[in-house]
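Participant: The structures come next, written out as structure tokens.
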Structure 1
Amino acid sequence: MAYLFTPLTLRGLTLKNRIVISPMCQYSAADGFTNDWHLVHLGSRAVGGAALILLEATAVVPEGRITPDDLGIWKDEHLPGLRRIVDFLKSENCVAGIQLAHAGRKASHSSPWKGGAVVPESEGGWQTVAPSPSPFSPDEPAPRELTLTDIQGVVEAFRVGTRRALSVGFEVIELHAAHGYLLHQFLSPLSNQRTDEYGGSFENRIRLLLEVVAATRAELPDHLPLLVRISATDWTEGGWTAADSVRLAAILQDHGVDLLDCSTGGNVPRADIPVGPGYQVQFAEQIKRETGLATGAVGMITEARQAEDIIARGQADLVLLARESLRDAYFPLHAAHELGTDVEWPEQYERAKPRRR
């Protein structure tokens with residue numbers, strides 16, 4: 001049995017293997033609603049053998065969308081479409097998870113293939129919000145600084161989003177505190193220049209994330225795990241650092257977080273990032289080693305042996321695939337064969353299963 005195909009238990013939930021499909025925005029929704037694209041896209045990866053699929057960044061409020069084409073969970077009308085996806089994933093022995101998100105100052109942009117530029121309010125965009133009134137890049141309009149009342153509204157939106165997600169059967173909640181979106185904006189001194197209790201010191205800058213974690217954890221049954229995705233470094237002088245991430249991880253562990261999904265970057269437009277195969281694994285390894293908190297590794301993990309080695313060496317507890325899963329929806333099935341491990345295939349595909357010689 002390859003290490004990659006050993007089960008992992010988080011609280012009362014057991015994943016059949018260590019392969020997770022990362023949240024990947026599809027920019028294919030209208031008013032936050034799922035459609036057949038989302039069902040087929042996610043369903044095919046469940047058929048492909050992943051243990052856990054995390055739905056793309058799903059906005060807890062309309063103004064929290066990255067683009068007008070993002071998924072949402074800010075109203076009950078979104079729930080039937082989400083339930084349809086959850087039911088199919090579960091039918092394929094795949095755990096359904098969802099990433100709850102608020103884009104903050106990086107909201108109200110057009111989808112990548114539509115140019116990715118800011119969408120003005122006159123064309124269906126909206127006023128963005130952030131911890132401080134500084135834009136992501138100098139050529140973008142300034143966001144509105146959140147008031148203390150606004151901040152409590154954000155916490156409540158994540159709480160209600162969690163409740164809605166649980167109502168349709170999601171068993172894993174991941175909070176998006178990475179890639180320069182709102183929760184990350186509060187963490188990093190590059191984007192948080194507040195002088196109240198939500199800015200300045202490390203303890204103040206992590207305050208909003210801890211409040212969102214507490215609100216989410218209060219909604220979750222004890223047997224279901226809570227994940228948080230962070231950018232472990234801003235890759236920029238004066239920004240969030242790996243040491244900050246280790247410090248945060250220990251605190252999150254004490255607040256009921258079960259696994260840290262370790263990405264990097266995204267909070268400034270031009271950071272010097274040494275991109276290469278497995279370039280972010282070091283952060284998952286460091287956090288796991290120094291705190292004991294379970295971690296997930298992500299970033300240019302493209303080969304079965306590479307993924308196997310990450311788990312076998314104890315660098316992380318899970319590997320999260322994004323672009324590679326777009327290239328190969330059946331990566332887990334193919335990886336099992338390559339690593340000499342026998343796993344179940346869908347009955348409908350059994351005739352195509354490679355046989356060990």
Structure 2
Amino acid sequence: MATDTTSQQLEKIVPEAEDFLPLLGTDYVELYVGNAKQAAHYYQSAWGFQPVAYAGLETGVKDRVSYVLQQDKIRLVLTSPLQSGGEINQHIDAHGDGVKVVALWVDDATKSYQETTKRGAKSYMEPKTVSDENGSVTLSGIHTYGETLHIFVERKNYKGVFMPGFKPWNPDYKTEEVGLKYIDHMVGNVGWNEMNKWCEFYAKVMGFAQLISFDDDDISTEYTALMSKVMSNGNGRIKFPINEPAEGRKKSQIEEYIDFYNGAGVQHIALATDNIIETVTQLKNRGVEFLYVPENYYDDVLDRVGKIDEDLAPLKELGILIDRDEEGYLLQLFTKPVLDRPTMFFEIIQRKGAQSFGKGNFKALFEAIEREQEMRGTL
């Protein structure tokens with residue numbers, strides 16, 4: 001993980017955020033999965049992630065195995081249980097494969113724990129320091145929505161490959177990266193009337209501020225609707241939109257997610273790129289499936305968003321959506337669910353100045369999701 005100077009780390013771009021932790025970025029995202037070895041192969045082959053580190057029987061871990069993969073600043077940890085019973089199996093049984101930990105990079109994991117728990121966060125793990133010959137990492141953790149956790153990671157005294165307990169993983173098989181840079185935002189789906197509760201949690205417990213909110217007038221189609229608020233930390237590196245269902249004629253994507261995930265959880269991870277045409281082309285060539293956007297979306301899109309740098313033809317061919325705000329425009333595209341349950345998916349996003357989240361695309365996006373729901377028989 002690249003480090004920055006302190007002045008960069010602490011530069012505040014969201015003035016309303018108290019930012020008392022503060023957070024330096026996303027350290028890693030850990031998924032509990034049924035078969036980490038095969039999941040690792042998928043993220044290497046299809047997504048261009050590079051092998052970094054491994055923990056399991058060979059490193060003295062008896063109950064689980066974890067593979068660490070990285071692409072630029074995005075780090076994934078894929079963890080599977082090695083024995084029956086236990087909390088990892090229970091999590092997979094309840095939710096299927098899914099995000100368990102959103103780990104946050106901090107300067108001081110002890111202070112982060114103290115600041116959040118004294119404001120009402122439920123403790124998951126008191127501060128502990130783990131060490132090996134490469135130094136030490138201090139970890140602490142709190143609960144957030146559903147069974148999701150935030151682990152605070154303080155790694156300024158560590159020079160090893162990931163953290164103590166892991167060894168370098170350097171297989172013969174490696175793939176080319178696809179141009180993914182960092183996590184732009186991570187979206188949580190929560191139950192009916194829970195959005196404000198969790199937005200207040202991020203404001204009060206973690207010092208975030210609300211960037212933007214969308215109601216069911218903004219995010220609705222003929223059939224379904226949802227409501228969403230976007231919470232951000234002070235330096236803008238951590239952005240968590242929180243979605244809840246809204247009343248509609250049919251079952252929304254949020255309700256479908258909660259039904260199949262059995263509760264609240266991470267719905268999608270938005271990955272940033274500097275060249276969305278190149279990135280999406282490579283992902284499609286490697287078998288990643290994206291939502292279908294009808295060709296008529298492009299008939300008047302430039303009337304709505306104005307001049308853009310890219311040719312429209314490749315955007316139309318790939319189904320990439322375009323939206324503009326006061327600060328610029330953005331390009332975005334959403335995968336189909338990457339798991340058997342219709343739960344987690346990814347967004348690919350390229351920002352050309354825009355700091356928003358594609359409000360102008362919501363209707364086209366939701367109609368695309370509804371087409372998928374209809375095929376699944378869950379609309």
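Participant: Comparing Kirkwood radius over Cα pairs in Å, for residues 111-230 alone across 1, 2, which is largest?
Facilitator: 2
Participant: Here's something else I'd like to know. Identify the structure, out of 1, 2, from whose coordinates FRET efficiency 1/(1 + (r/R0)^6) of positions 79 and 143 (r between Cβ atoms, R0 = 35 Å, to 0.05) was calculated to give 1.00.
Facilitator: 2
Participant: I would also like to ask the following. Distance in nm of label points 7 Å out along Cα→Cβ at positions 87 and 199 computed as 3.0: which structure among 1, 2?
Facilitator: Value 3.0 for distance in nm of label points 7 Å out along Cα→Cβ at positions 87 and 199 corresponds to 2 out of 1, 2.
Participant: Have a look at 1, 2 and say which one yields 1.31 for Cα Rg over 2.2 N^0.38 Å, for residues 167-270 alone, as calculated.
Facilitator: Value 1.31 for Cα Rg over 2.2 N^0.38 Å, for residues 167-270 alone corresponds to 2 out of 1, 2.
Participant: helix-only ellipticity at 222 nm (-39500 (n - 2.57) for each DSSP H run of 4 or more, over all residues; to 500) computed as -7000: which structure among 1, 2?
Facilitator: 2
Participant: Out of 1, 2, which structure matches 1.6 when distance in nm of label points 7 Å out along Cα→Cβ at positions 31 and 279 is calculated?
Facilitator: For distance in nm of label points 7 Å out along Cα→Cβ at positions 31 and 279, the value 1.6 is produced by structure 2.
Participant: Let me ask another. Identify the structure, out of 1, 2, from whose coordinates Rg and Dmax of the Cα atoms in Å, for residues 303-342 alone was calculated to give 13.2, 39.
Facilitator: Corresponding structure: 2.
Participant: Among 1, 2, considering only mean count of other Cβ atoms within 10 Å over residues 103-110, which has the greatest calculated value?
Facilitator: Checked 1, 2; max of mean count of other Cβ atoms within 10 Å over residues 103-110 sits with 1.
Participant: Here's another thing I want to ask about it. Assign the value -0.46, -0.57, calculated as log10 I(q)/I(0) by the Debye sum over Cα atoms at q = 0.09, 0.10 Å⁻¹, to the correct structure from 1, 2.
Facilitator: The read-out was computed on structure 1.
Participant: Using mean projected area of the Cα convex hull in nm², for residues 23-134 alone for the comparison, can you identify which of 1, 2 gives the largest number?
Facilitator: The maximum falls on structure 2.
A short reminder: the numbers here are calculations on the coordinates, not readings from a lab. Just so it is clear, the model here is predicted, and its values are computed rather than measured. Cβ atoms are built from the backbone, for glycine too; each structure is taken alone.
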